[in-house]
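Structures for review follow.
Every number in this text was worked out from the coordinates using simple rules, so none of it is lab data. Values in this document were obtained by computation on a predicted structure and should not be read as measured data. Cβ atoms are built from the backbone, for glycine too; each structure is taken alone.
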Structure I
Amino acid sequence: MITYEPTPADRAPMPRHYAAESRYLGYQDPDAAKPYVKYFRSVTLPVQEHIHEALLSGMAPGEYAYDLRDAACRMSRPGYHAMETGWTRVGGGYMICCLTDMPGVTAEMWDWWFGWHSTDSARYKLWYPDAHQFAAIGVDRSTDRTLTDRQRYVGNVSYVDEYIGGELNRLAIRFTDPTRLGFDDPAPGHTVICARVGLSQYPIAMGWLIHQIRPTSHGCEMRSRFFLGHARFLDLPAHSSPGRGAALLTTKPVRGLGGAALPHLAGRAMGPGFGHGLLFHCAAEMNHLASFLPALHEEFKGTP
């Protein structure tokens, strides 16, 4: 079993502005002063054509799915899988896959983006203006210029509010070293981004994500995988979970009583449309950002 051990960033108090900052879609007057405002578009670009085909086809056969434990071995091989774009039910949860072609984009740009965007909601909104509301980083490492881009986000946590399939989700994306999931250190021109996905207001993790970036003849491609339904309580202090009643869930007796039921409850919480909604969300945000990521990276790389 692949497990997740909370990091110092997980155990740190929630960022001060988490409770105070207003949530809204789009840019308002304060955002207009940001140096990267020219990259903001009020409407997200359409998804790539093959996404439409997958969405219209409906849920894929369960035989196309595989376990998180097999992901690194399978994804490290050349070629493609039977389900590169689609979703299916598996083990009480979902597996969602999304392939995005990205002309002119490199793996280096994606490592930079994940180390740069979470410090400011206005940066996060560049990614998906129709769905992203808020972002905050667990431990802000942006001013430490001795760190690599990967060192800014690996072992860190991004708190985000975003719409998926019309439902607002308050999430915690807990980035982890890909080697913990069985991946080798990436070769030049490649990268892998891995995270434990859960709720920002409660000490609950509900799945995993993997974004593998491979070079192509004209840029790169991203192979995204979401494994949802791997629900667990996380051993976090009360100050890291600000939801109403969340402090009760940080106690060992309650975690022990609820641990067995949590995977079942999490599976029921993800209705029949969740896979469809998350596939569209991933396809939209990755395609939209890729359209201007080379220019954004060129202008702001090396800045906090």
Structure II
Amino acid sequence: MSDCSYVLSCESTADYPRAFFEQRDIAWVPFHYTIDGVSHPDDLYTSITPEAFFNQIKAGAQPTTSQVGVGEYEEFWEPFLQEGKDVLHLTLSSGISGSYNSACIAAEQLRERYPERRVCVVDSLAASAGFGLLVEYLADLRDGGMSFDDACAWVEEHKLNLNHWFFVSDLDCLKRGGRVSATSALLANALKICPVLNVDYQGKLIPRQKIRTVKRAIAELVRMMEEHAEGGLAYAGKCCLSQSNCRGEAEAVVAGIEERFPQLAGKIAIYDIGTVIGAHTGPGTVALFFMGDKRVD
């Protein structure tokens, strides 16, 4: 637990486990998803297991999602301000969600009521466990004694160094969501094509390559880390993955990275893609996150 004078907060779409946020004294607010006509909070798999959620999608369920509302942000932060604490909050990338705008509106309204307090809202330009990894770095800095102002400046300066590389091996969910055409999905599945994507400097998901077979896509993620990680194969920073109902493929990526990068800071964690991000990716996604080249395209 941290005794810092400011609160570090984020959203459930950071896709780290609830236990991590509790242990590191990080506050979080849930997005929401609706499946089979019933709305649920994205509670970090407290009320449903990842397997059950993705099995529903495989069976044909088409979940929809909704972001945190302005009023929810206000209700979330106000107790901290009443305690006399400032708030440093990271949002899901504005390139894929309107949560940043809602958070900014809520912060401005709270500043009017608590002029002596500060609420710094940062667009993470990140998603899933990449978003979570950025929060983890900030928690380390906060616990090391970094001030509120310096922490706000650090995350703005370094957030584009957070690299996201991922592949999607099951395109059915993307097809149902209109992100790829039915014809493209059918052809890709027939040819065993796994699109490799990343998150660009605007925080948007960008297709980069069409790779034949999952095995080659796994190797491509490792190669992207070799090419883009800070210091190359001497990379000594943190690294993590998230996956949606395909842990074996994620473990294969980890094995390739551990073989190539002997100086990593700690073990590589594999997290479950949450219900909100998973509603859009579907099962069969593996995402890799590390610090490296600044995203410029």
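Quick check: 13.9 is what I get for mean count of other Cβ atoms within 10 Å over residues 112-119, calculated from one of I, II. Which structure matches? Derived from the structure labelled II. Taking mean count of other Cβ atoms within 10 Å over residues 80-87 as the criterion, the largest value within structures I, II is that of I.
Computing distance in nm of label points 7 Å out along Cα→Cβ at positions 8 and 32 for each of I, II, which one ends up highest?
Structure I comes out on top.
Quick one: Rg/Rh (Cα atoms, Kirkwood Rh), for residues 152-239 alone came out at 1.05 when computed from one of I, II, so which one is it? Among I, II, the structure yielding 1.05 for Rg/Rh (Cα atoms, Kirkwood Rh), for residues 152-239 alone is II. A value of 2.0 for distance in nm of label points 7 Å out along Cα→Cβ at positions 16 and 72, calculated from one of I, II, originates in structure II.
For which of I, II does helix-only ellipticity at 222 nm (-39500 (n - 2.57) for each DSSP H run of 4 or more, over all residues; to 500), calculated from the coordinates, equal -12000? Derived from the structure labelled II.
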